[in-house]
Structure 1
Amino acid sequence: MTRTRIAAALSLLVCSLTFAQSPKPDPFPSEIPSAFKPVRDSFNYVRREVKIPMRDGVKLHTVIVTPRGAKDAPILLMRTPYDANRRTPATSAHIESMLGGWPELLTEGGYIRVEQDVRGKYGSEGTYIMNRPLRGPLNPTKVDHATDTYDTIDWLVKNIPESNGRVGIIGISYGGFLPLMALVDPHPALKVSIPINPMVDGWMGDDWFHHGAFRQTMMPYIYDQEATRSNDEKWWTSHYDDYDTYLEAGSAGALAKARGLEQIGFWRRITEHPAYDSWWQQQAMDRILGARPLTVPVMLVHSWWDQEDIYGAIAVYKALEPKDTRNDMVYLVAGPWNHGQSSRDGSSLGALRFGSDTSAWFRASVLRPFLDQHLKPGAPRADVAPVTVFETGRNRWQRLDAWPEGKATRRLYLRPALDVSFEPQEADGFAEYVSDPAKPVPYIARPVFADGRAWGPWLVSDQREASGRPDVLAYVSEPLTAPVKISGLPVANLIASTSGTDSDWVVKLIDVYPPEVPRQPEMGGYQLMVSGDIFRGRYRESFETPKAIEADRPLPYRFALPAANHVFLPGHRIMVQVQSTWFPLYDRNPQTFVPTIFFAKPEDYRKAVQRVYAGSFIEMPMVPAM
């Protein structure tokens, strides 16, 4: 290169650097103001954002939505890990349209709505821990959700002049777990707690495990929730059918490694605690609250077909109800809903039709009067029964003093001829199937969409496809000549063997509709799962200590199914299905005992011959069908 060319190149470089460092001013001024101030004088509410200091100095981002002109108004607090700003968008001039959920409380009740980001998420400072445990062995700090709730309420009643100083806390799912935490050393201004579909025990039967079987379809939630503070990083799809995604990956641990999930703290904790050890037991909210005095009225809201947290509300009710000696502190509501449906339209779920908007009735006739009684001085006492439950099958609400209605049980026997009967059978024998981990039974009809479009109503999906598979035993009764009602938790009692050294057992209690249903033809022959759950065989003797199963030996397995309040009508039949995979909702059991199923190797997965013997039965919590 000549000296002239070198000089020209250097000159060009200098010019480029000068241009990059000193851009020419834009001749047009920006049309965007340096600070825009929205004009919302026509809105029927006032929205403001504040940072509320906690006792350790951390400030939590909080949105306060006050009906315009409010005076002596009660406060309804909702704490959330899902972005308080997104849940309170100022996109409408009307509070009921802006907030969406619970419109009756906002437009008619005059409640002040408060949404707060939990510590470590979105606009709040601090460190995020999934379901942050109480202070103690699992939490070495001086703060938890109980203290954060206390400090928040203390600030609210001192700094919202429009309030009457009375606070209720309400929430769904993770947001339902937080009203339970508020009951631990509650603030004096907290007058009522409404946990809806709460996360209570993540190992026994809520989000993460069911009786030791891992719910691997929750891995995307863990990824989204903990990869970033604001859920900016998203789990991605690789197959149209999620069934293929999980099957191709092999184990849950292998899929986690391929997706980078091992970087996330909660995932590491889950894989470190596959059994029901003290780490899980010390976080179970039914145990925590059962050991403490109850000083705040609580209304537990449960959904019969809650696809995410079907265990928690009933477990807490069972723990707290004995403390309610006057029958005026602990209330239970159970509706024909899926997760969180009590805040949405409740006239149907999947193919089921209930004849009315059951959710709207609950909000207007139960929830609103209950909150008014406790949060508005001078409000009339609510005419709310201690237990309000929807009776599925007959589609009607019931008012009860306690639940379940009765304590009597009858045994529904599973007979080797694949029928069921309330009468025992003298003969021995068994029914068998081959469980092949390479071809697991899907929990819903394939394709299993990664976007979750079938997730909400899956518990009421038709079970006919499963009943026709060779690796599913389907025991069925003759058509009923009289109604059969259950109210409580059915309990599976299997006498079963496996040719492997570990096994899962799935038991489903099903209402089989008549061949034709005149007013709803698509329900002809429908197989509706009333209750169903899974049990991981390695925990047959102890939830804390897994143990290999002795191959080919009949052994007893006993586990409770989710609660039900259902009438099997005349002309219907009762079916019980038994299988060993429920995929990809639950990770596959390799059917050979390994130290941890999370990291099972491809060679560990083997076919097994599964046998269910005469003498197996379902304990049916029977009630006279009036």
Structure 2
Amino acid sequence: MTQFKVRSLLLASLLTMALAAQTLPPGVQKVTSVEGITEYTLQNGLRVLLFPDPTKSNATVNITYLVGSRHEDYGETGMAHLLEHLMFKGSKNHTNVKKELQDHGARPNGTTWYDRTNYFETFQASDENLDWALSLEADRMVNSFIAKADLDTEMTVVRNEFESGENSPQRILMERVLSTAFLWHNYGKSTIGAKSDLENVPIERLQAFWRHFYQPDNAVLVVAGKIDPAKTLALVHKYFAPIPKPTRQLRRTYTQDPVQDGERNVTLKRVGDVQALCVAWHVPPGSHEEYAAIEMASMILSDAPSGRLYKALVEAKKAASVNAMAFQLKDPGMLLAMASVRLEQPMDEAKRTLLATIDEIKTKPFTQAELDRVRLNWMKNFDLSLNNTEGIALELSEWQGMGDWRLMFLFRDRIKSVTLAQVQKAAEKYLIESNRTVGVFVPDKAPVRAEVPAAPDVTALVKDYKGSALVSEGEAFDATPTNIDKRTIRGDLAGGIKLSFINKKTRGAQVIATLQLHFGDENTLKGQEFAAQFAGQMLMRGTAKHTRQQIKDEFDRLKASVMVAGSATGASARITTTKENLRPALALVAELLKESTFPQSEFDQLKAATGGFGEHEERAADEGDGGDAAAHEPVSEGRRAVCADRR
């Protein structure tokens, strides 16, 4: 048993005895105690973690809000981070936060991530400082100014952060890879947000976001270091208990990306003096039982100097540096492998080597020695971190963002017990080609960009617009059977074609005409189905007088939308044009029906498009120039045409 564990058990025992002899403040309930950390809840939903360590001279107050960039809506990207800045601009009872932090000698900060945002201050342990820190956090939880004037100034600070990040090719490459790997989930969006959102977000929307999420039922307060648990709990109750529990229902997120179904690739070209490579794979949530295996696999790959990627790329002088890291998050996250490649080194070789090193995990399995080495390193770092009270107070924010602070200890236990077989299985399951997104950064001294203009002021654009002359409006027509019959002219044309003609004024003098031809019987059509379908699709692909392109151009000139098609039982044509163009359009349609030459080149293209002659009847009918309008008409020995002229 380590010295820290003995100390933790002793502290927990002393704490339990002390609180057993004392009544908890009204409405405060103890939830649990794990390895020296004890959780309480207030009636308003606030969770409180106390982690006393009398060996320290400092104390840390860290409040975590369970809101991050994952919760941002359309137009809100970067909002959680903006609020992080504005929370330091003052509140009702603490109007000058920065000065107060200086006066109390505090080391403060705030951080924003996908699943959470936290604010903390570490200070010399004293009753006065602790009272002040808890008062500050309680007041700015619900009484922060979040003012328009502060947004205007802090926006420029955040924008500078954004632009500074834009100067890092590796960082931007990682952003591009993540945004490509995630199609829908907000993990694909950078926490810093879009520049346009930062510059244009309305203060009212930012305030609404703050009021919704910055509430006691969505927060976890950690007080660690040299503290008296009973006194600390009384102060927490004093400042936080008066904050009412909100009546709103917390907005929950539920978007999940579909299973990735193929490798995705990203190329980034910018000014730079080094090449970069980034590969990402989807992995389970941080709380999932498989994640310990993912963590160990990541370390086996990237550990220096024993890691497989390190040996294959850095030691082999194919890359200047390499690392791998897993994003342990509330929802399914990512495992990233990144490499920096000097300009004189071939990027293609580095990329092939990295991917090959991952792919060969199946044929060159991890060894027990590799697992034991990285697990020993991980456990050493974890045990040492437990001796850093301030570090643990802040680390708990990450685990709380995943769902619960106790996951920190549960994950340690999983790391201890994970087997080589589990690590190998997880690597083979997730580190596969169809689950990865590959990005490369290519330095370019003079990158060419296509700047797309913003939308103009449409109101000003159309303010004095008059338009062209009004087209003919046509007539109102009540399409009852009686009226249709009165307007219909019927007749027979040479060759037995039957005609139906409706005379009506239409808008723009539009004319719609249809032609139906029926032919054949069960004897003449036997075995002709596929050939007839191809013949029908070839009708618009060339005649003795016009090529396919000329046919298309001529119909465009005539303002005619035309479809000519056929099958084993008939042929059809539909024409939509204007009155003045009807005759030439009809003439060209007649040419298509009577003089098609079935060009060999067009026939070959049609066969290729339909997957081969006669392979799939429906596919051949659907993928040609036109549908088979007469495919289901009954067989007829004669020919019949119907033409409706609306003018």
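FYI, it's all coordinate maths here, none of it is from the lab. Predicted, not measured: the structure shown is a model, and the values here were computed from it. Cβ atoms are built from the backbone, for glycine too; each structure is taken alone.
Can you spot which of 1, 2 the value -5000 was calculated from, given it is helix-only ellipticity at 222 nm (-39500 (n - 2.57) for each DSSP H run of 4 or more, over all residues; to 500)? Value -5000 for helix-only ellipticity at 222 nm (-39500 (n - 2.57) for each DSSP H run of 4 or more, over all residues; to 500) corresponds to 1 out of 1, 2.
Using the calculated result 1.09 for Cα Rg over 2.2 N^0.38 Å, pick out the matching structure from 1, 2.
Values: 1: 1.09; 2: 1.42.
Corresponding structure: 1.
Matching task: 5.4 is the computed value of distance in nm of label points 7 Å out along Cα→Cβ at positions 337 and 465. Pick the structure from 1, 2. Derived from the structure labelled 2.
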